[in-house]
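Below: a set of structures, written as structure tokens.
No lab work stands behind these numbers, since they all come straight from the coordinates. What you see is a predicted model; the values in this text were computed from it and never measured. Cβ atoms are built from the backbone, for glycine too; each structure is taken alone.
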Structure P
């Protein structure tokens, strides 16, 4: 019998939310729906179809930004009146007043990962899980001064390696079966990942694919961009744009920044043409029908916009 329906993202933070939930409720009796932002409308439709057949006690929504899809959150909140408790836990950046007409319990804090917020909401305390959620939290909100930050980057790499091979649900189940500890292959993965990262980063830098003026850095790479990002932030860079061969441009700012919050919001609005997605320090965009010239033109536009806010 399904007692809990869980709608969440499909990243490392979502994995943490799943494992927290498994502490208070059997994993097998939870129905989890994963979404990225390309298919969120379809996934919400799937959730609604499921709720027409089942009446769980709880519909839990975690780690999903509804800034561009408020109507979907409004659709889901109606189940709160149908003997299903609906709870929303998130840490994305929202427009002012976004939650004014949302009438379900909302746990929102940009300073913590969704998995950390979920753990605190359900008052879950498990020694092994505590360690894992702590590392996830360090990565997700980029606490780069923490001594475990480098390990958190490797954990994220490990997550995607495993998800691509066995899927997020199987990865979560394996960790749960191992008493909320990562499998022994994580240690060997760390060694190989560190070696590969060092080699690839050297190649990327040697090819001149990282350009920086000390305030803004532009990168062109598909892999190990988090490791490169960490290096640039440690040099005092305040803004990084990372373009990959798929036409995705990621924008990143350090969690401790010299740029005021209102200026960050203004930069984000200009870069995304008013679309509010992601976090204040981490968001991205996709260039439609991209080619080399379009990517280069967009990176030039990014530089020119951010350069207007250069700190004296």
Structure Q
């Protein structure tokens, strides 16, 4: 393996912010947690690793610090087979960090140390350096997080989307609203040009309601389709997920029944499972089942990427206690 990860032309280019998370080792509130373990994370990075484990050639575009945690990010991605040629080492900013507790239910308590970190300094130059890979890929994958980090990052994502559209590369977007990064209206404005160019949109039902003002998953999907996206995938937590496609296409699948260890990262795992199945030219029903199952696998382990299944593990999991898809 090359020192820059997978050297194949990437099928997917993920663009975003790498982080290191210190996750509590024992269950409980953050203020009483004494020991932590370090995990490489970041919404787009999680998707990149999930795709690589499914045999997809994938590259990551972003910035990390010239520090120990930045090296940890780079080594982890290379070990997973993710291309890191365009993971830029920034000598003037640290690698972003977060600290969170371990909870098998509800929302995690999170403390961030990402302001002015390397990931927020992603700019158009970084993206244009990866233009040939973006143009050759089948998908780029971005989220609403990176445009909310800084004006430079927002412009970088818009540049990536423009390169992709001009080259015929499909654009995958996960909404991923983050209230602690900036206000909702700023996030709406940052997302608007990205959603206008999207082919595939992943969205949690709750955040979709916040973003669009719609009442439920069906209304959220209608609003997002009006933006131009061809396919909307609404993640509904314990209710599973629903795909809204062309015309009146509606395909739903319930969540998998597992004992959760750590709920963080489920949405990114879902996106990775769905994209990997589409890239294997599987039908939407199978892709949705793969996505739900991948999400179920990841919440059975601590950290955002530790529980991501490889191809054999996912195939086995999909054959076990398979609930029926509804149409």
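So FRET efficiency 1/(1 + (r/R0)^6) of positions 86 and 142 (r between Cβ atoms, R0 = 30 Å, to 0.05), computed for just one structure, reads 0.50; which one of P, Q is that?
Traced to structure P.
If helix-only ellipticity at 222 nm (-39500 (n - 2.57) for each DSSP H run of 4 or more, over all residues; to 500) computes to -14500, which of P, Q did it come from?
Only structure P yields this read-out.
For the read-out mean count of other Cβ atoms within 10 Å over residues 78-85, a value of 13.5 was computed from one structure; give its label from P, Q.
The read-out comes from structure P.
In terms of mean projected area of the Cα convex hull in nm², for residues 46-93 alone, which of structures P, Q is highest?
When mean projected area of the Cα convex hull in nm², for residues 46-93 alone is computed for each of P, Q, structure P gives the biggest number.
Determine which structure produced the value 29, 19, 16 for semi-axes √(5λ) of the Cα gyration tensor in Å, for residues 150-293 alone, calculated from the coordinates; the candidates are P, Q.
P
Figure out for me which of the structures P, Q the number 56, 46, 35 belongs to, where Cα extents along the principal axes in Å was derived from the coordinates.
This figure was derived from P.
If distance in nm of label points 7 Å out along Cα→Cβ at positions 62 and 270 comes out at 2.0 when worked out from the coordinates, which of P, Q was used?
This value belongs to structure Q.
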